[in-house]
Structure I
Amino acid sequence: MRYQSDRPKRRFLAGVSCPKCQAMDAVVQVNVVTPEPDEYIECTECQHTEHRPDPSVISAKNHLEDQLTRDAMTTGTSGTIKFKR
């Protein structure tokens with residue numbers, strides 16, 4: 001069996017800019033194994049950290065957007081706009 005370190009695994013994400021300071025190629029993905037598994041990103045420039053959103057939150061947001069789209073289609077508020085010259 002291979003040796004598994006308890007230290008967090010850090011991986012640079014190429015081509016990703018920090019959501020806070022917009023620094024390019026400064027974002028690191030951190031995977032923590034112990035005491036409880038966790039994963040987040042961290043900026044090496046401004047130390048901004050951000051966790052992934054909860055899947056249930058993403059699902060609820062997508063459901064709300066789908067409902068708004070369906071409502072707009074049934075009420076006739078969406079469509080193509082033509083400008084007169």
Structure II
Amino acid sequence: FITNAPRAGAFTLMARTDGQGAGGISAFIVPSDLPGITLGKPDKKMGQRGTKTCDVNLDNVRVPAADIIGGVPGKGFKTAM
């Protein structure tokens with residue numbers, strides 16, 4: 001789930017694109033209006049109702065290589081740290 005997903009224009013996504021370990025993870029900026037992205041029902045919470053959280057489902061979503069954060073595949077974990 002992602003906090004404020006129903007309001008987001010883009011998401012940050014970490015995905016394995018190559019190899020094993022931290023070196024195979026890339027980070028992407030994913031526009032929320034790409035074909036194949038759907039949102040689940042907003043979660044019912046006991047508190048903190050000021051922000052909406054829900055699942056973000058990706059079904060055959062194609063993210064262009066230009067949307068890799070830092071422009072280099074396999075640097076996502078390092079970027080996050």
message: When mean count of other Cβ atoms within 10 Å over residues 23-30 is compared over structures I, II, which one is greatest?
response: II
- line: Re distance in nm of label points 7 Å out along Cα→Cβ at positions 47 and 63: value 3.9 computed from one entry in I, II; matching entry is structure I
- line: The highest value of distance in nm of label points 7 Å out along Cα→Cβ at positions 7 and 31 among the shown structures I, II is in II
query: Where is distance in nm of label points 7 Å out along Cα→Cβ at positions 55 and 71 largest, in which of I, II?
result: II
query: Given a computed value of 13.8 for Kirkwood radius over Cα pairs in Å, which structure among I, II does it belong to?
result: II
message: If you rank structures I, II by relative contact order in percent (Cα under 8 Å, 6 or more apart), which sits at the top with the largest value?
response: II
query: Thinking of I, II, which structure, once helix-only ellipticity at 222 nm (-39500 (n - 2.57) for each DSSP H run of 4 or more, over all residues; to 500) is computed, gives back -8500?
result: I
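A short reminder: the numbers here are calculations on the coordinates, not readings from a lab. Nothing here was measured: the structure is a model prediction, and the numbers come from that model. Cβ atoms are built from the backbone, for glycine too; each structure is taken alone.
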